[in-house]
Every structure is written in C-alpha cells, then in structure tokens.
Structure P
Amino acid sequence: MLTHIHTKKAQIMRAALQLVADDGLAATTTARIAQMAAVAEGTIYRYFDTKDELLIAIYRQIKRDVFDRVSDGYDPASRIAERFVHLWHQTFLAYRSDRQKLVFAQKFSETELVRTEAGLAHKPMAKLLGALQQDGFQLGQFKSLPMDLMTGFFYAPIISILRAEQNGPLCPDTQIKTAMEAAFDAWRIVPPINETQ
C-alpha cells in the first residue's frame, strides 16, 4: 500500500514514511507531512487522530506488506531448510525493495511508540517464525533457544546487509547467500567446534 499512492490517506502515509526515514520522528511534524503530501494539515486528522496514530499505522502497514510478500508462496509443509530460506530471502527482498520502510521501522522501534503499538505488527511474522522454530526443534534440527534470540539471529544479517547497501553498492548474491546460511546455522544444530583445530 505504501508504494502505490491512490488516496490522500496513502499520500499522507507515504509522506510521513519518507520524512521519518530521512529526518527522524522528532523532525517529522504534521505541517511537513501535509506539505510533502500536498494536502492541508487538517486533512491528516480526517484519517488519524494524532501524529502517533499515523506513525503506528505506517509501521503496521510496513509489517503487513513484508508479511504479505513473505507468505506468498510459503509452504509450511516443505522441508525445514526450504522454509527458512524462503522466509529469510523474501524478508530481505521486501525490505530491499523499499529501504525507506526498513529505516522507518528501525527508527520507529527505537521510540516509545513501539510500546504503544504493543507488538501487534509483528504477530503474523512471529507466528510463522515460531512455527518454523518449533517444527525444526521437534525434528531435532534446531537449537532450543528463546524465540527472541532466534529472531535476532534471523534479522541481524538482513539489517546489516541493507545498512551497508545504503552507503555503498549492492552486495553480491554470493554474500547474501552466505549471510542467509550464517543465519540458518545460528538456528540449526551443528556439530560442536573441535577446540583443537
């Protein structure tokens, strides 16, 4: 929704997303949002009671957009490795296709608004990752670690690559594949490292 502007509401949301990604939440005033969206400032309040409500709506829409991309073609009956690769790669591509969404989500998650949002935006993706983790654990393929830690291992390479790409060229596919494999290795049970090597 945030990539195709068809309505004033979508224009307002896209303008706010761009401003937050570029300048941060504090610098994103309703006056600046209205100016960028080419609407009167009062128009914002037809759709959102407060600026915070607007920002939460954007965050939730970003997460819905990513989830829609990730869940498209996802087969929960496929092999564990195939499921992981699909989820990781599609999450990476979803954020890579609109880096402003990633920057917005990062900036949003560093504020008190993330508490107000109460984690609702993450629930669909968390459910997919949780089911994958549980299935992998039951099959003896995944480590028994807290889901928050597993989630961190999943997202950290994605965020690192996309941050690097913001300041430089796109990473080669071989590096992306290696990062995805490292994320998978963080989840799966691997033979212990031989300390004598």
Structure Q
Amino acid sequence: MSNNRQLVADEAARLLYEEGYRDYLVAKKKAAQRLGCGSEKASQPTNMEVHAAILLRRELHASKKETRHLHDLRTVALEAMEFLQPYAPLLAGSVADGSAGLHSPATIHLFSPTAEEVMFFLQDHHIPFQAHERMLRIRGQQSSFPLLRFYADEFEIELVIFEEGDPPPMSTISGKAMKRLSISAVRNLLSDMAYSASTR
C-alpha cells in the first residue's frame, strides 16, 4: 500500500473508531480531504484496508476504557439476544468482529415473518424504539430491510429484521457473506475476553 493510501486508511480508521463515523466511504472521503490527498484512486484504500487499520489500532492502542466498553457492549448485546431468542438472533458488525469504537451500536439480525411482530414484542415489554430501514445486498441485489433502534442503558442496539430463510447479506467490508455470531458464540467471546484480562 502506498504511503498516502496508508495515511488515508489510518485516518479513516480513526474517524470510524474514535469519532463515531459509521459509513466507510464517508470516512475515507473525509480522511482524504483532511490529508489533502484528493480523490485519486491510488490514494483510496479499500474497506478491508480501513478495517484492518481499525483492528490494528485496537490491538496497539486500545485503552482499558475502550476494552471495557467492548466487553460491556457485547454483554448488553448478549442480554438483548437472549431476550429476543424467539427470533433466532445473530450478532453482526463491529461488535461481533471486535472493531467497535466508543460510539458503535450493537447490530443484531433477527428472523421474523413480519417486522410488525417484533415491534409488537418490544411494545408488549414497554421498550421504546425508532423504526428505520437499512439497505443491504442480498441474493445479488440491494434490498431494504426494517431496522429498529433502541437503547439499553447508554448502549445503542440495532435490530435488522430478515425473513425466515434469508441468507446472510454481503459485507460492505469484505464483499463476502457477512459473518454473524450465535448466542453461544457471543458467550464464548466474552469468556475469552475475561480470560485474556485475567492473564495480563
């Protein structure tokens, strides 16, 4: 990777991780603008390169506060998944892969015949939420999926609702099927984090 490209990747990673940017393309454009690199293709890192820079940044520079925040966010995500167990929840995104920053939401994929069923479930348990949509690539085409957003304590939770039998959407980072974690896999992640902390 060229020097300018690496600088843009590092700055975009900082924007995503520290400043709460959520769109890789927007972060890359802002990073290039700040660094005066312009929009030439040679200076534009791939999403995978930016993602790798985020993970490296966490590995080398993550503070105890940031590590604790990721642990707490995964804990809250697990509690939400257990609560939403009737909808076969799977954890996706930055909380699943460890690249979450202090402003990242926990993204949970659910499976339900209708979004309304999940809405009624939340309403029955007196959980206020906001309804949105998210564009994802699935079965080779861009499609819109219902997204419900709520807060557990100070942590933001996103619920993306799929129909039963839908395959994983394509990741905008890797271009491959998005990796998602079951309840048991999230429990294992938290156990691994606790073990790592105890051995330091």
Structure R
Amino acid sequence: MKICPVCGRSEKEVEFIGNFCKKCYLKRFEVVKFPRKLVLRVCPICGKINNKEEGSVRNVKKWLLKKMRTEEEVEWSVLELRKAKKKWFAKLSIILRVKGVRVEVIKNLVINIVKEKCDECRIKSSEYFDSIIQIRGRNKIKRRLEEEIEKCGGMIKQEHEVKKGVDVIAVNSKAVIKAINELKIRAKISKKLIGQNREGKRKYRTTFLIKL
C-alpha cells in the first residue's frame, strides 16, 4: 500500500499520482507553467495586441493560452479575465490528466499592459513613405489599385491632385508592384536612393508612372 512521503496519507484515503498523493504531487511538481512575466503590447491608437490582432477579450485569451506550457494531456480549460488600467487579471482553471489521473490546476495570473504603437499606426503617424504612384490621364483605376495595394499588404497614406492626374503616396513598394501585376497595369518604374537603415542597408523610394 502506498503512503505519501509528504503528508503520510495512504492510497486508501486519497488518490495518488506516482508515489505521492494527488494534492502533494501538484504542490511538488509544476505541471502547468507560464512565463514569470506576462507582457501584452497594446496599440494606444487602434487597440491591436502584439502588433497583430484586434484587442478583443477573445484574442487576449487566445494569446494567453498560447503561453501555457505543459507536457500533460489537457482536457479543457476555463479562463476568466478582468481588466484594470494597466493590467489584466486572469484566473485559469485547467482540467488535465497527469499519469492517467484527472486533476484540476488553477492559475491566477497578472498580465502587464504596455502601450506601444503597432507598425501600421506608427507608419501612419510618421512622414515615412517609400512609393509614389503617378497616375496620368483618366484615373478610373485609382480606387481599384488602392484596394489591391492594401489587399497585398501595402498602405495608402496620401493623395495629391496634380494638373494631369493624381499622385498616390504609399508604403510597401513590393505590395505596389504585386498590385500592379495583379491588375495587369503597365507602369514605368524608377528608384531613388534616400538613405540607409541602422544595419547599413540602402533605402530607396520607388516612383511608378502610369499613363492611361
């Protein structure tokens, strides 16, 4: 008959995991782990979390569960979230099987919120752009082109009406090229060196001339 070496209870009194009673086993071994410090980066402008997803409760839960580490079989979990000014407080109830024994682990976690602009909002609020699309003649394709650029991962920042058409200021020249190819638009492409980044890589501004 097994006797728990920590509390002295026998397997007749309580359920065992290995050589320990269930309660003492869970105190002795951390079967579910989270990072010591949980930091959630939230854009103060659009509310995106970690530069990726919309800052909904569902996405915060999804992010937190991805941080969980366990080698055991998880059956299900219930997560409660409470938001304060600079923190999220989480209570996570996890049902899992440890060496065939069904156990419940409860974790009370604190998530620190750091306000940081996402890439999209940072670019929008800056003066940076790397593409000028010069549409000359009828500009019926402008709207379709702008939609395709954004679909391809680019960003439209400004538009300037000029004498013979319109200049569209955009970010992500690769997305512009992809959009132009998708719409089968002919464009004259030229590049101008505007500097270099911290790693010493050259930075260019690309001009796309589209004559209709």
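Any read-out appearing in this document is the output of simple, stated calculations on the displayed coordinates, not a laboratory observation. This one's a predicted model, so the numbers in the text were calculated from it and none came from an experiment. Cβ atoms are built from the backbone, for glycine too; each structure is taken alone.
Rg and Dmax of the Cα atoms in Å was computed and gave 17.7, 54; which structure, P, Q, R, did it come from?
On the way: P: 19.0, 69; Q: 17.7, 54; R: 27.9, 94.
Value 17.7, 54 for Rg and Dmax of the Cα atoms in Å corresponds to Q out of P, Q, R.
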Quick check on the output: 4.1 is distance in nm of label points 7 Å out along Cα→Cβ at positions 98 and 122, derived from one of P, Q, R. Which one produced it? R
Output 0.20 (FRET efficiency 1/(1 + (r/R0)^6) of positions 50 and 82 (r between Cβ atoms, R0 = 35 Å, to 0.05), calculated) maps, among P, Q, R, to structure P
If distance in nm of label points 7 Å out along Cα→Cβ at positions 138 and 178 is computed to be 3.6, which of P, Q, R is the source? P
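Kindly point out which one of P, Q, R the value -22000 was derived from, the read-out being helix-only ellipticity at 222 nm (-39500 (n - 2.57) for each DSSP H run of 4 or more, over all residues; to 500). Let's see the in-between values first.
Details: P: -22000; Q: -15000; R: -6000.
Clearly, the read-out refers to P.
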